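Computed from the coordinates by the stated procedures, all read-outs in this text should not be read as laboratory data. Because the structure is predicted, anything quoted here is derived from the model rather than measured. Cβ atoms are built from the backbone, for glycine too; each structure is taken alone.
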Structure 1
Amino acid sequence: MSTPEELTSNDVELLKQLGEAYAGIRREVAKTIVGQDEVIEQLLIAIFAQGHCLLEGVPGLAKTLIINTLAQTLDFDFSRIQFTPDLMPSDITGTEVIQEDKRSGERVFKFLEGPVFANVVLADEINRTPPKTQAAMLEAMQEKQVSAGGQRRPLPKPFFVLATQNPIEQEGTYPLPEAQQDRFMFKIFVDYPSYDEEYRVAESTTGTSRQEIHSQLGADEVIAMQNLVRRVPVSPHVIHYTLKLVRATRITTPEAADFCKEWLSWGCGPRAVQNLLLAAKTRAALHGRNFASTDDVNAVLKPVLRHRILTNFNAEAEGISTDVVVEKLMELIDPNDVDRSAPELGQALA
């Protein structure tokens, strides 16, 4: 097994700059957004880990405002797409139009870029558009490019899709297929504010005062820090712990936990392991540490796994959510007692 890459002195200095930028971004966002600390941290983890996010919450919880404010603090090109039932794929990716060349008089095709050509794309209410249009985002999210007019057109760097969906309105919606949800690094739940937070929201948003948001990082700086995050070391112990957590959800394997066999229709694929480790590395870097730990893995476990496991009828009848399954996984698997020769989890519970 290869040894983890060691950070150079330049990396350590860049790591310090990342921590300072993270603190600065949090301060700027707090000028507009009250509370939602966990949501903001998870969004920043995804951005520096080069991942996409799916935010779910009822209307009026500032999901769109959070994303817009983050884009301002990072000096990114921001684009908002309002997904509706009549939205077409070309409305997102762009289209070719015929234009006349004034010098030659010939008519030529010219590609007009769609709103997906931006650093941060807000896919607002992504579950309100049909699957054909939802699928238009897949190539952009996975390959960071758009195929149109027989050509592959690269998207700006860095590139993030931050999508929102409303969980309470089912009429006129098209739930995202599980395979497409797997393209998102995180699924983030945005909850109601506390009493004190809502008081501050009411006080600050019903007056005339507005605070200016100052940019903390540019695109080139973010790209450099994204590359740094991938060099943050992670020990074999942390990798084994991550594998145990993910493999315990796969109900057709001997390693599956008994409660997963009872409550799940299927479990996570390898992309879950990759995203857990990348998110853990990023969280460690944002908090000024030059190594990722099992605590970092646990901190990002819910947003990474909750949309990659599917509960069955038994779980729904008992009121068991995916977050409950993830919590039981953390109770079952002790990070201090993980090695490659550990007994199968199903047998350990017997």
Structure 2
Amino acid sequence: MNDSRQSPYFMPAEWNIHRGTLIAWPTNPETWKGTEHQVQEDMAVLASAISQFEDVYISTKPLDDKQAILQSVIHQGGHLSRIHFPPVSNNDCWMRDTGPNYVWSHSEKKNWAITNWGYNAWGGKYPPWDDDNQIKKRFAEWIGCPALLEPEMILEGGSIDVNGEEVLLTTKSCLLNPNRNPHLNQKSIENKLRQYLGIRKIIWLEQGIAGDDTDGHIDDFARFVNPHIIVCSHEEDPKDENFEPLDEAYKQLLSETNLMGKPFHIVKLPMPEPKYFQDFRIPASYANFYFANQILVLPVFNDPKDKVAMEILTRLCPERKIIPVPGLTFVRGLGGVHCLTQQIY
């Protein structure tokens, strides 16, 4: 099935109505390097904010204290009735890359499936990942998924972004990296995306931002905010290492069109001032936002550009409330709000 029109499924846009959001409670000491207490507090803030508008499913490890986690979320204002603990364990908390990838039937949205893409911790960087690689399957079994699709390909959710109308954004530096699928060339990968996600057009950008250990996830710098508008992170300082790759991405996106040949509207989203943790550049970005029901959750960094980013996204998404949440602690673990969440339809 090389053409999406032969595929029975397509990947919906993130802004469609959710049943809920799946997250994993952050406890891995190798990831957080002594900041576990603060990141758990910020995770409770994130879960609480989302629970105002939809259910929140929290994956935990066997020894995690679920009652303490629940109380932490409630303390931040979370809705008790909307917090659930599925029997799904994890190694780490990056649910965007490990969680279930929902697809809908072209003929009827009530007909859905989960695509069980493989996961290898961004090219084998952070073992172990055995539990993380089972999250999709275990969640599908628990929630009663009617079909579990098996593409036999490594793919993280943060490496792609879709507009819900069969167009997909990604990067060559990630999807074509031999540390993911050395047995697949670009054409083979494109065929998999068409077959399992119903994609008819793939926009290949070159690379991601500095400090990103995923080899260039798209959700750190270029995102759809509706089927026709793409926000692209932009660095103003020509001396910054992000200036050239982000400028190239912006210029390329200006020339891209949808399936009807109409150009996308490309909007620059500022980058915060460079952020560091233990002398290492970390990938702070406003593009790592998340669409939940009626809201857009935006990571902020106590940075002068926080207000600018909020104003831009408020203008582009007038039907949604922009909810700022602390992002600096998350990005010290080399991820963000979008990396930590996975929508459940």
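Points to keep in mind about this one:
- For distance in nm of label points 7 Å out along Cα→Cβ at positions 63 and 279, the highest value in the series 1, 2 is held by structure 2.
- At a computed 22.0 (Kirkwood radius over Cα pairs in Å), which of 1, 2: 1
- Here the criterion is distance in nm of label points 7 Å out along Cα→Cβ at positions 143 and 231, and among 1, 2 the highest value is seen for 1.
- Source structure (of 1, 2) for mean projected area of the Cα convex hull in nm², for residues 7-78 alone, computed value 6.7: 2
- Among 1, 2, structure where helix-only ellipticity at 222 nm (-39500 (n - 2.57) for each DSSP H run of 4 or more, over all residues; to 500) as derived comes to -7500: 2
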